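Please find the structures below.
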Structure I
Amino acid sequence: MNVEASQSGFRSGFAAVIGRPNVGKSTLMNQLLGQKISIVSQRPQTTRHRILGIHNEPGVQIVYVDTPGLHTREPRAINRYLNQAARNSLADVDCVLFVVESNRWTEEDEAVLRLLEGVSAPVLLVVNKVDRVADKAALLPHLDALSRKRAFDEVVPLSARSGENVDTLARLVARRMPEGPQMFPDEQVTDRGERFLAAELVREQLMRTLGKEVPYATTVEVEAFEEEGNLRRISAIIWVERKGQKAITIGEGGALLKQIGRNARLEMERLFHARVYLKLWVKVREGWSDDERALRSLGYDDSL
């Protein structure tokens with residue numbers, strides 16, 4: 001994408017990426033940035049925090065805001081936190097990317113649509129996963145039905161996984177950035193530091209490796225993060241809610257924990273461009289996901 005600055009100067013702004021869980025928001029943001037910033041898995045509610053991804057082009061800086069998926073059920077404090085973090089991300093943005101699937105519309109999509117009624121910023125409807133639709137002609141009636149739900153500024157069908165039509169979306173977002181100064185230096189790609197990203201990469205492997213409900217009962221706290229030249233020494237605790245979950249996470253003879261640690265370490269080395277020495281422990285903290293004080297102590301703050 002080649003974007004020219006307006007005659008008055010530079011343009012910069014924020015674009016929130018919002019939608020229900022598991023529609024591909026984080027995959028889309030990583031594609032837009034051209035590198036991995038947000039963790040991804042096949043499970044809903046993988047994203048738990050607001051994360052900024054910064055993309056620079058000649059004359060324009062776009063700050064994408066990846067958000068937790070909005071969902072209608074709020075049984076625990078962490079679910080309420082996730083929804084509030086997503087809502088807060090809509091404040092003062094210059095553009096909203098409402099991500100839905102190419103072949104589904106759910107009550108949670110409807111809830112996001114209702115939330116957007118109070119948003120004055122341009123809303124672009126991003127219809128993801130078009131690569132999964134074998135008969136493209138069958139997609140047209142769905143796109144037509146979606147476009148009648150609101151006067152969207154644009155309707156963009158694409159595949160975040162393959163990158164199909166993502167450049168088109170990027171151009172449309174860039175056009176909607178207002179004139180303003182560059183907010184972040186060229187070399188900065190996210191507002192989050194390596195310590196936070198290390199915890200997220202461990203949690204990504206928990207989401208990808210553990211079965212059933214166990215991943216949702218886990219969180220990761222980095223106890224120590226030391227830099228020694230091109231080496232990162234990282235110690236982290238995987239918190240679970242019950243002893244049985246601890247045994248499952250460790251696995252027989254510690255095999256599962258070793259697999260999680262190895263995969264997370266390799267991802268860290270790719271992201272940090274450094275060697276990583278990673279040590280993991282699994283500990284029990286009963287009821288942490290439904291305890292607001294525990295959530296705050298573990299870094300869940302919806303004001304961020």
Structure II
Amino acid sequence: MYSPEIIGEAVVNGLLSGGVYALVALGLTLVYGVLHIINFAHGALLTCALFAVWVLAAVLGVGPYLAILPLAALFFALGYALQRLVIGPASHGDDGNALLITLGLSIAIENALLAVFHSDTRALGGDAAFDVVEVGPMLVSTPRLIGFAGSVVVAALLWLLLSATDTGRAIRAVAKERLGANLVGIEVGHIYAVTFGIGCACLAVAACLMMPTFYVDPHVGNAFVVVAFTIVVLGGMGSVPGALLGGLFVGVVESLSGLVLGESLGQLGIFLIFIVVLLFRPKGLFGAAA
């Protein structure tokens with residue numbers, strides 16, 4: 001049996017990891033909720049963001065936390081351009097075409113990263129990755145604590161954007177009724193591109209928060225996109241609150257599974273949760289269609 005302190009520490013660290021997982025899933029569920037497509041390039045774009053953080057830190061000496069704002073702006077512009085200039089025009093309004101295009105983008109991005117960075121694994125290193133703070137009897141990873149706080153701030157800002165701005169109201173209108181939004185003068189194509197850009201900006205912030213304790217290679221995004229899909233299905237496709245709560249739940253499940261089964265099998269619990277949700281609650285916790 002494990003002591004209550006060890007179990008409590010595993011739960012806390014799982015919640016901290018889950019906050020960043022939720023941020024990755026947030027972009028995925030936002031794109032689905034508005035564009036009604038599953039973005040298969042999500043993992044590859046996360047890998048791009050992780051490499052961008054590594055290049056800024058290792059080559060230019062810019063720390064990952066200082067890179068949050070410039071990378072978020074850069075990836076927003078990248079996402080906007082991809083949707084506006086590639087995905088939208090090439091799909092011709094067909095969601096099936098959009099799925100294939102994002103899949104093609106994923107393959108192209110991964111191969112481009114392989115050509116530039118090869119298959120080597122890279123990490124920032126340094127002693128900061130091992131910093132901990134004492135919370136009562138528990139030791140909590142400082143970078144994970146910062147990552148969780150950053151995820152909460154981004155989620156709050158996104159909520160404010162969607163609920164209290166004209167752009168947010170336009171996004172919600174397009175998500176609810178695309179034709180009606182178009183009839184009242186909302187430029188649907190622009191809103192689609194803005195939404196895709198916000199999803200990519202969330203990935204950039206998540207990459208900055210993850211990189212101090214993680215590594216990157218050209219295929220690393222695939223593992224995270226599986227976790228993100230699980231979170232989105234658990235919370236309900238298109239549900240922002242579902243993505244947040246689902247991310248926290250999945251983080252705790254992964255941490256406890258790693259404690260019981262070993263770190264290498266930690267994600268086994270996530271896949272079991274994924275299967276159970278599909279069997280018994282396919283609409284997710286918040287009732288959106290999955």
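Only the coordinates and a few stated rules stand behind these numbers; no lab work does. Predicted, not measured: the structure shown is a model, and the values here were computed from it. Cβ atoms are built from the backbone, for glycine too; each structure is taken alone.
Descriptive notes on the structure:
- For the set I, II, ranking by distance in nm of label points 7 Å out along Cα→Cβ at positions 157 and 237 places I highest.
- Identity of the structure behind -9500 (criterion: helix-only ellipticity at 222 nm (-39500 (n - 2.57) for each DSSP H run of 4 or more, over all residues; to 500), calculated), options I, II: I
- When mean count of other Cβ atoms within 10 Å over residues 93-100 is computed for each of I, II, the largest belongs to: I
- At a computed 37 (relative contact order in percent (Cα under 8 Å, 6 or more apart)), which of I, II: II
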